[in-house]
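Structures are listed in the sections that come next.
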Structure I
Amino acid sequence: MSDTPAEDLKPSFRSDVTVELVKHSAADADVLFAARVSTVGEQSLEELQKDPERSKGLINYLMRDRHGSPFEHNSMTFFISAPIFVFREFMRHRVGWSYNEESGRYRELQPVFYVPDADRKLVQQGRPGKYVFVEGTEEQQALVERTMETSYVQAYEAYQEMLAAGVAREVARSVLPVGLFSSMYATCNARSLMHFLGLRTQHELAKVPSFPQREIEMVGEKMEQEWARLMPLTYAAFNANGRVAP
């Protein structure tokens, strides 16, 4: 149960997401170690760093010709806080990913809900697979905010009422909407992250266009920033080769 008394739990609303890199073992050298062992055997870090241009060229070659396994010998663990509907999309990515999400069976869920801000495009035009999103009107934005907030408050009050009556958390949570914020640890390697980014972000350098939902793209953009810092040569090769995972 939460340490906060039930009567003091008031719904709050967010339009952002949280992504924190909590631990990692990830560097461009990990790719080089893995790739060169097949041709020259084990090498020291000093040997790997003797010829930076050669290292850059090797990583680009591996990316270009889609020799993917050397990009798997690393690990990044992120703490992510986002609406539940983002996690439902996230967990379609299974190969090379591990997840642990907070449980509504074992803890009281906090009343934090997603409401898009004015920058979120609200109107879909076109048919599935060939559509675009455009700005909503002020009236539509006001409707979204009012309707979501009212619905969230009612849902959380119903949840609290059942908990107060002794109903099990795993039953009471059924009334809560997918706009509720959840949190999880997600662990991946560079290869699995590249596949995720290729599908869940839009980018001018992408050979294959993608049309992600904006909220999961927000998560992807923050993860990409962290990864780019850890593995700059690999990240540059990913972009130079059309953002297609090897």
Structure II
Amino acid sequence: MLKINNLHVKLEEEDKQILKGVDLEVGAGQVHAIMGPNGSGKSTLSYVLAGRDGYEVTEGAASLGDLDLLDLEPEERAAAGLFLAFQYPVEIPGVGNMTFLRTAVNAQRKARGEEELNAAEFLRVIRARAKELNIDAEMLKRPVNVGFSGGEKKRNEILQMAMLEPKLCILDETDSGLDVDAMKLVAAGVNALRSPDRAFLVITHYQRLLDHIKPDVVHIMADGRIVQSGGPELALEVENNGYADILKTVA
């Protein structure tokens, strides 16, 4: 599904190298978690995969299936099936949730050569998705994220994910700022979308999210590289002991 090979990336403004040779492979149906200390390059990796401006790939490759991600514009990556859930979802005043989602869904369908959904078809689908995810229909009538709590913003992103049906879902610290109840609701939404043909890359600081979104593989990132990989027990080790012991072994 996702394959990253020796990826080196620098921050354009500061001419500063952030990623220093990332190797990662996430198979279809798998959930991989990336943990690591602040400044290790976790969020940078998500931004580069999504095509955010301000970063320059100096070496390496990243592919989604048969497609070279780094050759595609951000909207082409989205149409190919990549979805990024932000740490801090933006508010879009004046744009209703329904309008935003229908525009996004139909833009991707058009890019893939599929027929666009008319208003009635879209309404049927989004109501069903919202019900499956226990999302209040009133949220659909509000402007995108305006006046939403942190938990509502994250649940709204899960709804966007459900409507767009991506192949690869990247969650960049989606648990940031959430209380326990909100985090459980978001995790339940993610788990509802797990399927054999969809992969997840979950970036987080905390084991608590991984108690609810069970990863197949956990990676530890430090100084721009993945320095250790293992099963869910690796996240527990970090929770109990921090990163110091792991970083000593790879120093």
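Read-outs: derived from the displayed coordinates by stated rules, not from any lab. Note that the structure is predicted; figures quoted are calculated from it, not measured. Cβ atoms are built from the backbone, for glycine too; each structure is taken alone.
Tabulated results
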read-out	value
Parent structure of the calculated result 1.3, given that distance in nm of label points 7 Å out along Cα→Cβ at positions 12 and 84 is the read-out and I, II the choices	II
Top of I, II by distance in nm of label points 7 Å out along Cα→Cβ at positions 92 and 108, largest first	I
Computed 15.2 for mean count of other Cβ atoms within 10 Å over residues 52-59 - originating structure among I, II	I
Top of I, II by Kirkwood radius over Cα pairs in Å, largest first	I
